[in-house]
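Listed next: structures, encoded as structure tokens.
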Structure I
Amino acid sequence: MNDFTIGTTSIAGVLVLERRLAGDQRGFLSRIFSASELASAGWHAPIAQVNHTFTRGRGTVRGMHFQRGAHAEQKLVTCIRGTIWDVAVDVRAGSPTFLQWHAEELSQENRRSLLVPEGCAHGFQCLSDECEMIYCHSAAYTPNAEGALHPLDPRLSIAWPAPVVNLSQRDASHPMITDYAGERL
């Protein structure tokens with residue numbers, strides 16, 4: 001029995017997972033991660049880190065983060081409370097979808113997850129008053145390998161569904177693509 005229905009997107013490796021629900025009058029079980037099933041979807045490493053986040057404030061944006069080189073990571077992003085607009089941006093040099101983005105609404109109701117491959121930046125916007133998320137990472141966070149894009153970069157033109165509010169000082173200071181001036185993202 002499959003735990004997921006896996007859908008493709010316009011960006012290679014960015015996949016939408018719809019989790020199967022097994023339940024009865026007592027409640028339900030929904031699997032967030034299955035190594036054997038996700039291997040066929042391209043997940044190729046053990047989980048190195050699992051993060052649980054809480055975000056307050058409709059319109060709040062966090063992101064757009066990625067890790068470089070040997071610390072590049074895959075992320076499996078799941079919203080377990082509230083609703084988010086989850087965004088992946090392709091930052092793989094030479095990719096036919098370089099700097100293109102794909103977004104999915106993830107919520108506790110639709111039980112979707114987004115699989116973000118290595119070489120893609122990730123961020124999200126909270127579409128409810130509060131949201132909680134679980135992230136499975138294929139590599140541990142390494143501060144000196146972190147890269148980021150400004151979530152309001154006009155070159156990306158991410159169509160945030162609500163006015164952007166509550167950008168952290170850190171996220172607001174991420175460079176615009178033109179600031180990289182020939183450096184690799």
Structure II
Amino acid sequence: MPRVSRALIDGGYYHIVTRGIDRRRLFRCKHDYEYFLAILKQYQHSYEVKITNYCIMPNHIHLLLKAIKASDLPKFMQSILQVYAVTFRKRYGSVGFIFQNRYKSRSINNDAYLLECARYIERNPLRAGIVDNLSRYKWSSFSYYAYGSTDDIIIMPNLLYSGLAHIQEKRQEAYIKYVSEDRPYDLIVDKVFKIR
């Protein structure tokens with residue numbers, strides 16, 4: 001049966017998730033994470049796709065992005081996943097697929113959801129028990145928003161972030177508090193993406 005094409009629109013926001021086949025680790029060491037981030041940075045400049053939030057977990061990836069040119073989104077995803085997979089197979093002597101099925105994407109039709117989606121994405125390491133404080137997790141956009149850290153992946157910040165406060169320090173405090181809140185909504189998104 002042929003795959004159903006994704007409904008994409010120019011300027012649309014999308015929550016993208018992909019994971020390792022059989023939930024296997026995609027990132028085994030610091031170099032793997034750094035390499036994948038370098039791929040994200042490179043291909044954002046090749047396609048009209050801008051990442052606003054992300055979290056790279058050991059066995060799956062979350063991206064919140066704006067597809068300025070909708071037709072570039074599948075090309076962007078194909079490029080980053082293929083390039084990473086080729087290198088992963090060479091590095092670890094692996095054969096076959098490393099990603100499970102094709103990536104999942106959910107269109108964000110309501111701008112009000114942009115910050116909620118960012119909160120969900122960046123809480124992943126905390127919810128998975130990898131860290132007890134999100135400031136200790138290096139492979140997400142959390143520190144960019146919470147502490148003003150430099151992040152080459154974020155070319156276009158989350159649309160709703162600036163509305164948290166007029167002063168940067170207060171905005172960062174509000175963001176930390178907002179992301180720290182545990183919500184039942186997280187479990188619903190887990191089920192939609194079949195994360196847990």
Structure III
Amino acid sequence: MSKTSAGESPFTYGVHPGVARVQKWISDLRAKTGRTLDEWVELVTQSGPPTEKARREWLKAKYNLGTNSAWWIAERAGGTGLENFDDPEEYLRAAELYVREQYSGPKEKLRPIYDILLKIGKSLGSDVKACPCRTIVPLYRNHVFAQIKPAANTRVDLGLALAKHRGKFPRRLVGTGGLAKKDRITH
């Protein structure tokens with residue numbers, strides 16, 4: 001359990017699945033490209049264009065890197081990028097901060113609603129993980145099945161992934177157009 005104080009969740013957050021993906025990408029980078037992440041960052045800062053966007057295009061054109069690799073290297077060379085997504089402990093520290101920031105200012109009064117929704121979501125099974133991002137808190141099993149988002153100063157949205165479920169839903173379950181947008185959250 002996380003330590004609790006004013007404004008912190010009493011629930012343990014899980015490490016976002018993106019952390020393992022980024023760790024694998026970093027560990028495989030030398031084998032795939034001939035350079036480590038640090039070597040790429042050094043090359044970009046010494047020889048690359050000055051802007052992040054130009055660096056991405058340069059990496060893709062000159063070194064045939066894929067979009068994600070070019071994006072991550074260019075961001076890291078600029079002093080940003082992969083923040084909290086290559087170290088599980090750093091991510092978990094950031095997760096608490098993400099939630100505090102989501103429910104700060106005019107949205108602070110929504111925090112008790114969030115806490116209740118999170119408690120209900122996590123009570124669905126020991127395999128449920130909540131992995132906060134900057135703007136939402138997705139709930140995972142193997143995939144995202146729900147997300148909690150402070151949508152306005154007066155409303156928290158609970159989004160559900162219901163694409164596999166057919167039939168009539170209650171009127172208060174509003175379709176998000178998720179299927180058309182290739183988004184797992186459909187209601």
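Tabulated results
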item: Value 16.3, 53, calculated as Rg and Dmax of the Cα atoms in Å, assigned to which of I, II, III; result: II
item: Which of I, II, III leads on relative contact order in percent (Cα under 8 Å, 6 or more apart), largest value; result: I
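All of the numbers you see were taken from the coordinates with simple rules; none came from a lab. What you see is a predicted model; the values in this text were computed from it and never measured.
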